Structure I
Amino acid sequence: MLTLNDLHRQNLILLEAVSGSRAYGLATPESDTDIKGVFYLPRSLYYGLGYIPQISNETNDIVYYELGRFVELLLQSNPNTLELLASPTDCVRHRSPLMDAFKPAWFVSQACRQSFAGYALGQIKKARGLNKKIVNPMPSEKKTVLDFCHIVQGAGTVALQTWLDANGLTQRHAGLVNVPHARNLFALFYDADGSRGYHGIMQKNSANNLALSSIPAGEKPLAYLSFNQDGYSSYCREYASYQTWQAERNETRYRNTAAHGQGYDAKNMMHTFRLLETARDIAQYGEIRVRRDNRDELLAIKNGAFGYDALLARAEALMAEIEALFDQNPCGLPEQPDRMQAETALVSVRGQLYGV
């Protein structure tokens, strides 16, 4: 298995550059140093069965793309690889002359509208979801199906537990049967001494459905129960999502979010605006501008200087500007990257590397 150390020891690196916040001009004393690069495989791995498309460390702070995979991602208008190809000169640690075969202009196209601006829009939606989790934390104890049950009373309903408490009843002694032609509506029967063997409304707290019972002929229902099954299913999805977020969240960024009190992941929001501004540059100037010239403004977003709603409104206005620029297409951007030129260059470079 090829490792990061092998890339350096065997001189397999074609391009290596500092990426991330240091390339964007947004680094602070706390910033890590991210590295991205391009490598080629030893002949035995490339021609054999050991093809490796990418090598990275555990945290993905260091990522190298195999040459063919790099070109493939460029043709998909992938922001990471486009920014790597357009790395500022002071960020480039090593660049083989072979990399001059790949011209950045071949890969700048209308497709960047989706890969940059569309991705940023997805991050805005993600920020909305995070805001909901932060502002409306969910209790650790999961609700049960009983919390989504109501008893029909006249033209309205009352919560099941409220009704049980008011009448001195327990759900374990109840029995339910479906009401024909009425979705999630049940006739509720009650057996005070438990002699009829009713199964209750819920057999265990982890149940995802109501329990049904066999009711003797001639019994009269005590009440009618409505179960909001769709609401319960939606709640279960939100609860699972919240628990996953709690388990996997970056604690440092979460504490920073809590500290500035704005209710959003400020670092993620900063990069959202960076992506949107890069998309605007592509539409307006026809090139990838990695280094941002509004460092103070972007760092202010990272520090939580702006309210959540104000930032969302600003992002939506910027998105509208980007859409208009791509529609006007002042630079004459092609619809897609130039695949023919890129593939010709790839074949030529591979020939020089492997002597064919």
Structure II
Amino acid sequence: MSADQRRARDYVDFDGAPGTWNAITDVPGVEVGYTTLIDGDGPLVPGTGPVRTGVTGILPLGRERVGTSVAAGMFSFNGNGELTGSHWIEETGSLALPITITNTHAVGPVHRGVLEWSLARNPALQQGWHLPVVGETFDGYLNDINGRHVREESAMAALDAAASGPLVEGSVGGGTGMNCYGFKGGTGTSSRRVAIGEDSYVVGVLTQANFGARHELTIRGRHLGPQLLDDNPMEDAARSAPPGSGSCITVVATDAPLLPLQCKALARRVSLGLARTGTTGSHFSGDVFLAFSTANPGALDSGIGAAPAGIRRLDFLPWPTINPLYSAVVQATEEAVVNALVAADTMIGRDGHRSPGFANDVLSG
């Protein structure tokens, strides 16, 4: 994170206690990297630009444990979107490869890039079959989305760059060309420390925010949207989709030991965090969420090369104790969305399309 990166807590307070970096990387072992592609200005020339896009890569157990499973669950709040590998997550409750997020028409090359990177990183994976997890949101308002600018190498570079520590937000990675509530949106993250009995855990959220109509926007209970209807070029422009269209991919990580169905329950709570920011869920918004637990690594391995033998066991928290994790997901999701808004500056993309930066001083009023 740059020294002058603005964050929502510079302007307003939020519920809950964040981790050290207030990011998904506060969950031990989780690493995040970006490839950001910005090039050209002026009229759209398909295949040439302008380019405003990228890839976000998330390593649940870091680069040293690619191919080791973690418990996972996903939830589709509205299905106008893609999360590859989701059927297998639903079937087995696990994932073992990196998670990536990009634009809608770049899922294919990113999928292949994740596979190539993972096979190179862990040669044992050469013996198996794999279903990489790739999510997407649409950046065609600003980006030459049909131009094949995101390539396999773009995904591999994002994964090569993955690290722990503070994260840059706004117009970076897969969030580069995204918009939120009629403002420039993109990538946002947040975390919460949670105590359950005598034990402490971390819940982290990373969202690619590309959803919401301007009039809906609500921040910390203040319905700001109706006050900010001016300078809304995306809604003023002739577009095939109505206000509120877009998508949101959100990834939740925790080190709390959970069953796959408990991870799915955490993923569902992302909906409540988004609702705090005002959205009611547009028909044209693909809102798909994934949650995973870094506890019990490898316990849900399906076997690479040879079928695993013996009995496997999982530690997990009793269902009645995990309400604090639900609260953490809701709180961190709300803050991650506002972080994306606060961090992103005005961006001009294809055909002079402009996405205005959020007026951060409104939060101090």
Structure III
Amino acid sequence: MNATQVRVGIIGCGMVAAEYATTLAASDCVRLAACADLDAERAATFAYRHSIPSAPVDDLLNPAAVDLAVVLTPPASHSPLARQAIAAGLPAVWVEKPIAVDPNDAAELIAHAAGAGTLLGVAPDTLLGPALQTAASALQRGLIGEIHSAAATLYSTGPERWHPAPEPFYAEHVGPLGDMGPYYLAALDHLLGPLHVRAATAATRAERCIRSGPRSGTGFTAHSPTYIAALLETQEGTPVTLTASFDSAGTRAPHLEIHGALGTLALPDPNFHTGDVLHRPYGAPTWSVVASVATAGPLGRGMGVVDLAQALHHGRSARCCPQRAERITRLAQTLIATATAHPPVPAQVITNTPPSPSQ
């Protein structure tokens, strides 16, 4: 490994890969060295834009070529590719969320990486951005006092509005919970600690239509719930509500709110690294912006890769740890299982018929 720079190889040259490449280019501790994709033309285009070679996946997953592999492929391939990178002897692997489709597979992957001495980091890396760092600092210093409750709200039209090939976002175990849910669940886990499920319900608007790109107007079918509402709970018993939907034009509800005895924090979209954290003291009529915590290095998708590279140099664990990613995968699976396990119970019909004298 280079004494000053970690050589990074990207596997999967889709839309998010460009964001990663931009962030990596702004860091002195990494160098984008190669890329790979099953679509050779897409890999060649990405390679040309970023002045790097493209290679078959097997050639890229080689310690002679890269030190750190970044897996940006569809969810079902995350774990197999990470295992291949570990088996090849790569010092570090970064995996886009989710770490695996199945939580047991995630746990086995973490154990496999530990046994091989491979550092493992997992998205989302928005936890490293100033927004969530600012919120964490505010909670740690007791700005809103004892936490009483929290709420997470994701309402969206779904990726078919902007993505030319959205079908993978609607595969089994994906949908809004599997695609966008990790940002919200990881933020809650980061700020409040591990969560468990108390109750959940789900619905599916199965027939969808692509709204962008050359296939605009083409229909497809969703194979995962497109709406989930849940009641979660922290280890201390604090209630947390979560709504995740791909069936809405939008919402005016805050993305994340945390309520305490002394006030409330309202957080920006956890899908992004930046944004204002708002504070409203209990009984106050207005909100104020919490002073932002400064963070080092480039901001954006890929800053977790930079952190993983620094961890590799300094002999520490990644801040975007795989254990949290495994918890989020397990929580998401439990949510879907709970939400879809039983048909909805019919509401009791209440009439205005007066009770009989004997009642």
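One table, with the values for the structure above:
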quantity: Origin of the derived value 3.2 (distance in nm of label points 7 Å out along Cα→Cβ at positions 247 and 279; candidates I, II, III); calculated: I
quantity: Which of I, II, III leads on FRET efficiency 1/(1 + (r/R0)^6) of positions 95 and 215 (r between Cβ atoms, R0 = 30 Å, to 0.05), largest value; calculated: III
quantity: Read-out mean projected area of the Cα convex hull in nm², computed value 22.8, structure in I, II, III; calculated: III
quantity: Origin of the derived value 121 (volume of the Cα convex hull per residue in Å³, for residues 119-174 alone; candidates I, II, III); calculated: II
quantity: Of the structures I, II, III, the one that -9000 was derived from, the read-out being helix-only ellipticity at 222 nm (-39500 (n - 2.57) for each DSSP H run of 4 or more, over all residues; to 500); calculated: III
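Quick note: the coordinates plus some simple rules give every number you see, no bench work behind them. Since the model is a prediction, treat every value here as computed from it, not as a measurement. Cβ atoms are built from the backbone, for glycine too; each structure is taken alone.
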